[in-house]
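Following are the structures in question.
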Structure P
Amino acid sequence: MRGRFITIEGTEGVGKTTNIEYIKQWLDTNHISFVSTREPGGTPLAEEIRELLLANREEKVCSKAELLMMFAGRAQHIDQVIEPQLAAGNWVLCDRFTDATYAYQGAGREMGNELIASLETMVHASMRPDLTLVLDVPVELGLERAGKRSEPDRFELEKTDFFNRVRNAYLSMAEQNPQRYKIIDASKTLEFVQQQIAYTLNNFLTTDHNG
């Protein structure tokens, strides 16, 4: 029995880290074996690529170079972690995946979707997440939260317009494919956010077992 692939998406400051910890507890409670990973990253090589991608630098990073680095890390991640774990029957919980590329590079950088779609096909063929939770907050609130955490990385230094394009891309993807994407209103209290997540995961588990 192949494992299930769950991804967590959202703009800056939506609370992914806290809520991923909650999802790990939910998986444990339901006796589901899983691995938790992230993008960019997830393997030693892909983590090195992450450092290249996030580092603040004087040199302007070409959007295509950024995109290709994303997919280089992703190719390694799928080959070394995601695909072997799913094939072994384990669930994979991933902090961001290719939807983030459509949102950040496709919409945020205004590259469009065509090139991303062709790279997606090349790098992971027909494999797609089984469930994607989109943690959603208004951009201003997210940036305010993110600003309290740490020094901003190269992406977090972008302007509000950039993040509004990213957020709108996520909402648009969710609207087009409500079977896979579930929007979680992350502007509410943590307790309410986690109630939404538990409800969504319980539904998914029930449907998955029945299906």
Structure Q
Amino acid sequence: MKNILKGLFVISALIFCFAVYTGNDLLRTVTKPIPVLILIFLIKPNSVYAKLIFAGFIFSLAGDIFLMKVIDKFIFGLAAFLIAHIFYITAFIKRNKKLKLLSSIPFYAAAILLALFFSQYTGKMTMPVMVYIFIIVTMAWRSYVQKDYSNISKFAFIGAVLFVFSDTNIAFTKFYYDYEFSKIATIVLYWSAQYLIAESVKSFHS
């Protein structure tokens, strides 16, 4: 059953990309929530870590819906994903509570560079975007700290990094320049990130 659902995850993602490419808004709306919904079904919240990741997926699904073209509530989508990242951060801290502040330097250096760049273009959205940058970079940092917890923990770190790239691409195309196939690039990075974070949950494999 799990292999079937994982197959449906890939198929629904491909159908969505096809819908974006062909401009089929109805198909795009119907298929967008499906991949994360499948991940929610695949995760068994039978540990503290799994419960926190599960909650993160719930808020990610809400973010997906708010950011649908037919709904287009960017600030609500931003808030939903911010809450999702807080759940992810908490999950990663559960796996490794050590501060390891020195390891945070490259992450927050990247956050400062992103903040300096986007602050020129975000206008009245500057403060929410700056807060979001800080939270998602913190999520990536804590995923790095926990990456040696087990043999599957590295998937969370890779997924978190892809999440940063995906959300950076969203901000880049929304506030600076929207290039061809940007939406496909964003969603492929995003679903890859979420799948890899799911891979870091033990019940995802059992």
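With relative contact order in percent (Cα under 8 Å, 6 or more apart) derived from the coordinates and found to be 20, which of P, Q does the value describe?
Q
Thinking only about distance in nm of label points 7 Å out along Cα→Cβ at positions 67 and 123, which of P, Q has the largest value?
Ranking P, Q on distance in nm of label points 7 Å out along Cα→Cβ at positions 67 and 123, first place is Q.
Among the shown structures P, Q, from which was the value -0.26, -1.31, -1.65 of log10 I(q)/I(0) by the Debye sum over Cα atoms at q = 0.08, 0.17, 0.19 Å⁻¹ calculated?
Corresponding structure: P.
A value of 2.7 was computed for distance in nm of label points 7 Å out along Cα→Cβ at positions 83 and 195; which of P, Q is the source structure? Before the final figure, lay out the partial values.
Details: P: 4.3; Q: 2.7.
This value belongs to structure Q.
Thinking of P, Q, which structure, once distance in nm of label points 7 Å out along Cα→Cβ at positions 35 and 99 is computed, gives back 3.8?
Q
Assign the value 6.1, calculated as mean projected area of the Cα convex hull in nm², for residues 3-74 alone, to the correct structure from P, Q.
This figure was derived from P.
Supply the structure label, taken from P, Q, corresponding to distance in nm of label points 7 Å out along Cα→Cβ at positions 11 and 163 with the calculated value 0.7. Let's see the in-between values first.
Numbers: P: 0.7; Q: 2.8.
Clearly, the read-out refers to P.
Taking FRET efficiency 1/(1 + (r/R0)^6) of positions 43 and 139 (r between Cβ atoms, R0 = 25 Å, to 0.05) as the quantity of interest, name the structure among P, Q where it is greatest.
For this comparison of FRET efficiency 1/(1 + (r/R0)^6) of positions 43 and 139 (r between Cβ atoms, R0 = 25 Å, to 0.05), the top structure is Q.
Of the structures labelled P, Q, one was used to calculate helix-only ellipticity at 222 nm (-39500 (n - 2.57) for each DSSP H run of 4 or more, over all residues; to 500), giving -15500. Name it.
P
Tell me which of P, Q gives 12.8 when you compute mean count of other Cβ atoms within 10 Å over residues 27-34.
Only structure P yields this read-out.
Since every read-out is calculated from the coordinates, none of them should be taken as a lab result. Keep in mind that this is a model prediction, so the values were computed, not measured. Cβ atoms are built from the backbone, for glycine too; each structure is taken alone.
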